[in-house]
Structure P
Amino acid sequence: MNAGDIAFPNLGIYLKNVPESISLFGFHIYFYGLIIGVGVLAGILLAAQLAKKTGQNPDLYWDFAIYAVIFSVLGARIYYVAFSWNEFRDNPLRIFQIRQGGLAIYGGVIAAFLTLFIYARIKKQSALVMGDTAVPGLILGQAIGRWGNFMNREVFGEFYDGLFSMQLPIAAVRDPGDITENILAHVPEGANYINVHPTFLYESVWNLLVLALLLIWRKHKKFDGELCLLYFAGYGLGRFFIEGIRTDTLFVPGTKAPVSQVLSLIMVLAAVAADVAVRWKKKKILKKI
């Protein structure tokens with residue numbers, strides 16, 4: 001394979017010279033950033049449209065998005081640095097070199113929800129109503145954003161030669177450390193490529209399924225905040241299983257437990273427990289009436 005090629009051979013898909021970036025006036029613009037930007041814009045547009053349909057002011061969500069984007073990027077970077085401190089310990093100034101990579105989506109999600117609660121309080125709005133309106137846009141942005149990982153040749157899984165197997169030239173992989181011994185052990189003799197799980201694709205498709213569920217369920221929700229809980233449970237469930245086959249895992253310090261897998265499990269259990277508790281409480285109140 002040539003350095004710029006990406007293939008899904010068992011699907012008969014062969015992409016030639018897939019670029020990581022474009023050059024504009026001598027400045028490299030990475031498709032990763034462009035795709036993330038498209039995802040953010042699509043998410044805001046969807047949230048604003050849903051706000052309009054439910055009688056809310058769409059401008060409220062455009063205004064919120066400014067703060068959410070800023071603090072989400074900071075949160076994503078802080079999360080990554082916190083669980084990859086060995087990379088930065090000897091040169092802390094590298095923390096500010098975001099263009100070299102190193103953003104973790106969970107950090108961004110946590111920061112976005114914290115920003116939402118603070119923003120809603122300041123604006124005297126219901127954080128739960130705003131959350132239910134915003135989460136379909138959030139998961140849409142995540143689904144689109146994962147394709148930035150595709151352009152970067154990153155966020156892939158262990159060796160896999162099944163239907164959705166993805167072939168990447170070894171020299172093109174963004175972080176050689178993501179190529180495990182197991183993957184290398186299955187490289188055909190004389191070949192310059194690896195066969196792996198396209199976990200970015202799995203997560204993108206899963207996120208679209210969660211989005212569809214959120215859009216369907218929003219007309220049937222029983223209480224404000226239920227779509228937020230459905231997002232946590234749905235996204236967390238998919239991420240729990242997908243994280244198990246990724247090779248770029250961040251670990252809980254001092255353990256071999258994948259931090260995103262642990263957090264995903266907590267999210268799912270907490271969301272289900274909260275949903276059951278609220279429904280039980282509402283049912284108990286109705287019996288008293």
Structure Q
Amino acid sequence: MKHCFIINPASGKGKAQAKLEADINNACRSEGVEYSVYRTTEPGDAERYVRAACVAGEETRFYACGGDGTLCEVVNGAAGFSCAAVGVIPVGTGNDFVRNFHPVEKFLDIVSQIRGSIRRIDLIKYNDRYFVNTFNTGFDCEVVKQVVSLKKNPLIPGKLAYVAGVIKMLIKKPGVRITVSVDDGEPQDKDLLLTCVGNGAYCGGGFHSTPYGTPEDGTMDVCFINNVTRRKLLSLLPSYKDGTYVDRRDAPEIAEYVRCSSLDIKFPVKHSVSIDGELEEHESVKLTMLSGALRFCLPEGCECVTPAAFKPIAARV
């Protein structure tokens with residue numbers, strides 16, 4: 001078996017690359033494993049490289065060394081190949097997917113990665129592609145647009161870029177109108193502030209947006225936040241950040257939280273969506289849960305976080 005480390009030099013503003021490569025070389029040599037390092041050159045390069053390597057048929061663990069966007073590319077390259085397993089070394093900006101596991105520090109320990117096991121986790125298909133963490137549209141997505149711009153500013157630390165983006169979007173308060181069908185049910189028109197679909201529980205650099213989510217339960221978690229007033233939004237943000245918005249007394253007025261296997265979303269016109277932190281444009285999106293579809297490299301000594309038992313928001317009225 002081969003260990004292949006896919007490094008995105010742009011992730012985390014490139015600050016950790018030199019140390020990461022040294023750690024990879026030292027760990028792989030000490031463990032006596034066959035390995036290679038590939039540095040991506042442009043968006044889409046990781047996906048192309050991984051797919052080409054998978055076609056060769058050699059059993060390989062591909063470690064996405066970057067953020068959630070890099071991980072998403074590696075997953076799309078490896079999807080459908082039984083010889084491939086995918087891991088992640090979180091050296092990006094948000095690194096939200098690894099928050100679904102503990103202790104998260106194990107993902108930065110290359111020896112623990114090499115000695116880790118293969119675990120079947122869920123994957124979500126959207127149209128003809130896949131994502132591993134979250135799909136966002138509306139306010140969240142517009143924040144991502146701002147984050148992409150803010151991260152280019154060397155004076156703004158990566159971890160503060162999302163918070164700065166939120167503050168900027170509070171002024172505009174963009175919303176989104178969608179027609180949505182849950183599990184092939186009757187289509188519903190919604191006027192929303194945002195929609196977040198989670199395979200896991202976190203997005204945006206630690207926002208606990210889908211607090212009941214876990215990538216091992218065969219279910220996607222969907223949060224619809226109504227197009228509330230700016231004042232209500234300001235009061236909502238702290239609880240949306242820590243995931244307690246589902247416990248608010250006024251939660252039924254603010255949010256709808258559903259768990260499902262499929263979701264169909266249509267926009268009036270082509271609209272921006274964020275897929276694992278990367279921006280795309282779509283007129284419609286069909287999302288389908290693929291239970292246990294991804295062979296995931298779980299570092300030694302690491303386990304999936306077990307969320308609280310799901311309780312529908314409506315039951316708290």
Structure R
Amino acid sequence: MKVGIDLGGSHIAIGVVNNNGKIIEKFEKRILNNEKKNIERTIEENIFQHIKDLSTKYRIERIGIAAPGTIQDGKIINAYNLGIKGEYGIVSNLSKKIKLPIKIRNDAKCAAIAENKYGCLKQYKRSLFLTLGTGIGGAVIINNELLDTGNLPGCEFGHMVIEKEGLLCSCGKFGCWQQYASMKALKDNLRKLLGYDEKTDSKQLLNILRNTQKEDKEFSVINNIIEEYIEDLAIGISNLINIFEPEIIGIGGSFVYFKDVLLNRLENKLLNDNLIFNSRKDIKIETAILENDAGIIGATL
């Protein structure tokens with residue numbers, strides 16, 4: 001058995017994965033703002049405890065970690081969405097207590113690899129994969145290979161600037177795409193304008209979106225938020241289509257749980273609003289078949 005660990009800006013997910021890419025047991029923890037003050041301790045304590053518990057039930061061969069930010073030599077570098085600036089030697093720290101092989105890769109690329117092997121990208125030669133969560137990650141796969149960007153991971157689509165002198169991003173730049181089109185941006189805007197705090201989780205927000213009727217006083221506020229979100233998301237995706245001309249765009253992260261209220265709007269915006277340079281009515285836009293588990297599974301491959 002292998003253990004896959006997906007570190008996100010707002011969660012830690014740990015799963016036991018078999019040789020067929022199936023998760024047979026999983027744990028998830030939501031990271032609250034106060035826990036980010038010592039994010040390294042939060043991460044390591046959770047991993048240590050779960051690996052200890054899982055080792056009593058399974059014969060674990062190795063551990064894979066999917067993490068945001070630049071990944072080099074077993075270190076996470078400048079994972080701003082995770083609250084990490086500079087270098088964090090996560091593999092070295094974990095190896096002091098966990099005597100198993102540990103590897104780490106960028107989370108979006110882990111998810112893309114999993115979807116290419118088992119999920120929505122499987123049948124295509126040119127694929128673009130996006131993870132929409134706390135930030136926006138991405139990967140390009142051509143003929144079953146990740147786009148080679150040399151010693152640096154590349155495909156930091158979330159830091160593509162779509163608004164000159166726009167919102168300040170955690171990376172220090174202004175107007176980055178993820179400040180407008182990440183799922184965090186959407187959820188934060190919904191909470192703010194509807195008067196909720198961070199304790200209102202994704203499931204509650206999704207229920208609000210699904211159940212709000214046209215006659216409800218919140219409808220126009222919610223509809224305006226979603227329309228603006230879809231417009232910002234479509235602008236970034238259209239830029240990527242114009243550059244890479246993929247056959248399919250796969251979308252992962254927490255977006256997959258909101259697809260019934262977001263995906264059709266996104267498709268209509270992209271395909272009918274003249275955003276794409278080369279008319280592409282044939283392009284596929286699909287959510288991750290592995291849903292938010294793609295990072296866990298991909299980390300073990």
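Every number here is computed from the coordinates shown, using simple stated rules; none is lab data. Keep in mind it's a predicted model, so treat the numbers as computed, not measured. Cβ atoms are built from the backbone, for glycine too; each structure is taken alone.
When mean count of other Cβ atoms within 10 Å over residues 105-112 is compared over structures P, Q, R, which one is greatest?
R
Taking -11000 as the value of helix-only ellipticity at 222 nm (-39500 (n - 2.57) for each DSSP H run of 4 or more, over all residues; to 500) derived from one of the structures shown (P, Q, R), identify that structure.
Going through each structure in turn, the value belongs to R.
Output the label of whichever structure in P, Q, R has the greatest value of mean count of other Cβ atoms within 10 Å over residues 81-88.
When mean count of other Cβ atoms within 10 Å over residues 81-88 is computed for each of P, Q, R, structure Q gives the biggest number.
Once FRET efficiency 1/(1 + (r/R0)^6) of positions 145 and 225 (r between Cβ atoms, R0 = 30 Å, to 0.05) is calculated for every structure in P, Q, R, which label goes with the largest value?
Looking at the calculated values, the largest one is Q.
If we compute distance in nm of label points 7 Å out along Cα→Cβ at positions 249 and 281 for structures P, Q, R, which one ends up with the highest value?
Structure Q comes out on top.
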